[in-house]
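Listed below are the structures to be examined.
What follows is calculated from the coordinates using simple rules that are stated; it is not laboratory data. The model shown is predicted, which means the values in this text are computed figures rather than measured ones. Cβ atoms are built from the backbone, for glycine too; each structure is taken alone.
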Structure P
Amino acid sequence: MTTTLNLTENPEVVEWPETHYVYVEKIGPFMDTAGPAWQTAHILVPAISEHNTVTKYMSLYQRGPQVYRAGFAFAEAPENLPAGLEYTHFHGGKYARFVLVGPYSDLAAASGRVFEIVAEKNISLRDDFCIENYVTDPRTTPEDQTTTHILVPTA
């Protein structure tokens, strides 16, 4: 059975703002590291929330070195973080944004398609992290309506 992705084929160029970002980092194939990174990150949310307000759930990843960061954005630099988390002030920049509507189980195929589109359209990329911005809350959004922005860093 072939699943059709509900993914935009023509990306919108956007400016991602500087972001205070706290994360769990895993190195290796994303199919092996993304799930465990998020499991660890989700366990730490109650402790993070004692002193901080999470504004976004998002991941940063680099395909070449296979670096995956599952984490959270904040409006201000976070305080009193629990052990197991790292912090960075992510600089943001120009990105091509693709929109996926559908379950998280479609993310691997959607990301693969995004990079096919980038190659087909000769979109110049810069050496930086890609972003998955989880726009909707899966606890309150039906799976088929879950929205994720997949952003690739453009030159």
Structure Q
Amino acid sequence: MHDIGYWSRSWVFGVPLIALTVVVHVIGLSLIRVAFARAFGRRDMRRAASTLRFAVVMGAATALVTLLHVVQGAIWAAAYVLLGALPDPHEAMLYSLGAMTAYGHAAVFLAPAWQMLGALEALNGLILFGLTTAFLYGMIQQAWPGHE
């Protein structure tokens, strides 16, 4: 059995990675929001919102936040390779997206000393997807046709 110190380096690297990805995510969401506000008017995005326009706005917003999640997965994947937890970027990205989404179905495993780091990334994924859900809900409230 491992003592608490065995996991400490996962916490030392994991908590700052969580903070970094949350900051990157919030900045990305803010930039997406500003871009949509500029494109559809600052006061109210729903003025010219038809069902088709709503679908396009939400589809574009969803595509952009998906890319944002890929960026966060790449940050974690780079950390796994740099720390020696995984041998190459391809496996690291596959593992990262699996951990972040709680899919975890790929047969890729972190080195034993870094397994807590994978659990911390899963926690980070919950936080990031929660932020994304809140963001998309807000976008729906702004862009929904006929919403008052």
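Figure out for me which of the structures P, Q the number 15.3, 48 belongs to, where Rg and Dmax of the Cα atoms in Å was derived from the coordinates. Structure P accounts for this read-out. Of the structures P, Q, report the one carrying the highest value of relative contact order in percent (Cα under 8 Å, 6 or more apart). Going through P, Q one by one, relative contact order in percent (Cα under 8 Å, 6 or more apart) peaks for structure Q. Suppose mean count of other Cβ atoms within 10 Å over residues 21-28 works out to 16.1; of P, Q, which structure was it derived from? Corresponding structure: Q. In this comparison of P, Q, the computed figure 14.6 for Kirkwood radius over Cα pairs in Å, for residues 69-132 alone is attributed to P.
Structures P, Q were shown, and helix-only ellipticity at 222 nm (-39500 (n - 2.57) for each DSSP H run of 4 or more, over all residues; to 500) at -27000 was computed from Q. Given a computed value of 3.1 for distance in nm of label points 7 Å out along Cα→Cβ at positions 13 and 109, which structure among P, Q does it belong to? It traces back to P.
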